[in-house]
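The next part holds the structures, each set out as structure tokens.
No value in this document is a laboratory result; all are computed from the given coordinates. Everything numeric here is computed off the predicted structure, so don't read it as measured data. Cβ atoms are built from the backbone, for glycine too; each structure is taken alone.
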Structure P
Amino acid sequence: MSIKPDKWIIRMIKEHRMIEPFTDEQVSGNTISYGVSSYGYDIRISDEFKIFTNINTTVVDPKNFDPKGFVDYQGEVCIIPPNSFALGRSVEYFRIPRDVLTICVGKSTYARCGIITNVTPFEPEWEGYVTLEISNTTPLPARIYANEGIAQVLFFESDETCLTSYADRKGKYQAQTGITLPKA
């Protein structure tokens with residue numbers, strides 16, 4: 001496997017409708033950047049959030065997740081409480097080809113503010129909107145800006161296709177359309 005440069009990404013996106021909507025340049029200025037980067041694609045976060053709260057004194061259990069642990073919020077700026085987190089979803093919908101694997105990492109602008117974005121890899125033939133976990137590791141409230149960059153996706157192309165893809169396994173997060181909570 002090797003990491004692929006921007007020209008490969010643009011070609012693959014056009015051939016496979018890999019990212020929709022797609023921005024074929026780096027958009028920056030008075031915004032946290034998004035769009036094509038040198039070896040990846042900077043994705044945006046939508047204006048839909050689930051902010052973690054303890055008002056219902058739920059227990060976090062990945063095998064039996066209680067949705068009452070979150071408050072739904074929609075807006076252009078999401079405030080994440082100190083030492084807490086929120087879930088969001090990407091603006092972009094992804095369709096990963098069978099011979100591609102991605103790794104998603106947080107953007108340095110947020111990381112330098114103590115805001116960490118965690119996403120698992122997008123496996124071959126996974127598709128959907130990306131559910132993002134945004135952690136505020138600071139003792140202060142933190143702002144997240146909707147429709148701006150939140151993380152960078154790096155694309156790795158294999159020399160051959162995988163034997164069993166995410167679609168073949170009928171993965172539980174296939175074709176997710178909104179913020180998707182943990183499933184056992």
Structure Q
Amino acid sequence: MSVCPDSWIKKMAAEHRMIEPFEPGLVREVEGRRVISFGTSSYGYDVRCAPEFKVFTNLFSTIVDPKQFDERGFVDVRGDQCVIPPNSFALARTVEYFRIPREVLVICLGKSTYARCGIIVNVTPLEPEWEGHVTLEFSNTTTLPARIYAGEGIAQMVFLRAETPCEVSYRDRCGKYQGQLGVTLPRA
């Protein structure tokens with residue numbers, strides 16, 4: 001496998017709608033104000049966070065169980081920013097919709113700007129032929145409330161291309177998160 005450069009990412013976005021909407025350059029300013037960067041970088045793509053969040057709460061004393069997930073464990077928040085309580089987490093989604101080629105694996109990594117504030121993005125793969133909005137998981141590892149911003153860079157996608165396509169893709173397996181829209185909770 002090899003890491004894909006910015007020229008390959010731009011080509012795949014233009015010819016195969018791999019990322020929509022797509023920003024061909026790295027954006028650091030929007031309408032005259034500085035933002036956490038998003039768009040195409042040297043060997044990846046910095047995604048933006050959409051303005052819809054699910055923030056973990058212990059209000060109903062639910063148990064976090066991936067096989068029997070209780071939606072009462074989250075509070076829905078909409079807006080340009082979201083405050084994550086201390087030692088807690090939130091879910092969000094990317095603005096961008098992805099269509100991953102069969103010979104590509106994408107790894108989602110956190111941005112250093114947030115990591116330096118104690119906000120960790122779960123490292124997760126986007127498998128060959130998966131498509132949808134990426135549900136992102138943010139952990140606030142600090143003892144203080146932490147803020148994340150919608151419409152700004154939140155994580156980086158690194159594209160790895162194999163010399164040959166995989167034998168069985170996510171689409172072939174009829175993966176349970178295929179085509180997801182919005183913030184998607186765990187499915188058993």
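Comparing FRET efficiency 1/(1 + (r/R0)^6) of positions 31 and 63 (r between Cβ atoms, R0 = 41 Å, to 0.05) across P, Q, which is largest? That would be structure P.
If you work out distance in nm of label points 7 Å out along Cα→Cβ at positions 15 and 143 for P, Q, which one comes out largest? Largest one: structure Q.
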